[in-house]
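Peer 1: Structures for review follow.
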Structure 1
């Protein structure tokens, strides 16, 4: 699992030794589901910062109830700059979602969903390309920060499990992504040799699985 020190070094986060730690959940979590909170890195006035966000982007213009919102926890790389749900955020509200790994599923021999855990071969943090929005709840007036992960075609190492994968940015791409100096050209599959995977327990198929249970990512 990643640490504060890793995040500060990787994303060049500003550190104020006199301030309290940012309100962000950096405890290990092994079963994170859409609509729950995730950590995101974003640029704020030229300085990267870490904040929490709802996983599932809510456009700033959304006026209906949240239960009527379409599925927005992923955005496709080939249409993210065009779709009304994402295009404004693509222009000016980029973010990165740090992760130690992620799950993907395929059909098992018994017809059930068989989960696999993907992580970097080198053990480093995954910098997943994403977008964020700030939406005002029309009922409560609360400002809600939300985010989506951009997905692209799967690399060879992932394609035998699933046909798509998150866009994984390398360190030299991070600043340009956050500041909008790069575009769709970086939204590509990870180079061969980047990822590895193993099968894990089907307990992760349930949103009720204990997010604090580290055995969820152990090989089956």
Structure 2
């Protein structure tokens, strides 16, 4: 079976096929537990283990997909432009919400880790769990953490947020477009933003904004909080 995966193109094709199948399953079931990112991760891990392929080898195909990330992020500017008037009108509340959300994200991960006596490198790696992977890895590396572990925590946080977030927000009766979107973007970064777009374009736009602003806030606040608690 290992012979099937002999080129980066094969790994990229495998990823696209698995995700397409997972997306089809999600659209048919509409179950949060069948979220395409979660299902794709589980299926790909199972396939790679069965084929005895390590992550470094698989990543050769992933680099091609990663190259598509930059234009995808830039494209988030379109819904933001469409909601610009509303964003400008709620600017103060948005900034306050982002700072508070960033603080909650950092403290809720770092403080329990300190209380349980975990290694400082793990504490630092957990702190930026609610921002996008590149930012989290940079923060973790800068503060003496483990960038690869930070990346894993970011992915787990995003998937958990996308699976549980909408149900939790509806349970709390958070249905206003801007509030719903900001909560998803701040708590669950890109994966949460993709889920917010399923709710509506306005929710997706505010989630995109929350994702970006939280990355900035967390980059500033994490070193300060880590310095205090460690």
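Values in this text are rule-based calculations from the coordinates and carry no lab data. These numbers were taken from a predicted model, which means no experiment stands behind them. Cβ atoms are built from the backbone, for glycine too; each structure is taken alone.
Peer 1: A value of -27000 was derived for helix-only ellipticity at 222 nm (-39500 (n - 2.57) for each DSSP H run of 4 or more, over all residues; to 500); which structure in 1, 2 was it taken from?
Peer 2: The structure behind it is 2.
Peer 1: Then there is this: Assuming 2.6 is distance in nm of label points 7 Å out along Cα→Cβ at positions 43 and 195 as calculated from a single structure, say which of 1, 2 it is. Display every interim value, and only then the final one.
Peer 2: Numbers: 1: 2.6; 2: 1.9.
Only structure 1 yields this read-out.
Peer 1: If we compute relative contact order in percent (Cα under 8 Å, 6 or more apart) for structures 1, 2, which one ends up with the highest value?
Peer 2: The structure with the largest value is 1.
Peer 1: On to the next question. Can you tell which of 1, 2 yields 1.8 when distance in nm of label points 7 Å out along Cα→Cβ at positions 123 and 155 is derived from it? Please report the intermediate quantities before stating the final value.
Peer 2: Details: 1: 1.8; 2: 2.7.
Going label by label, the one that fits is 1.
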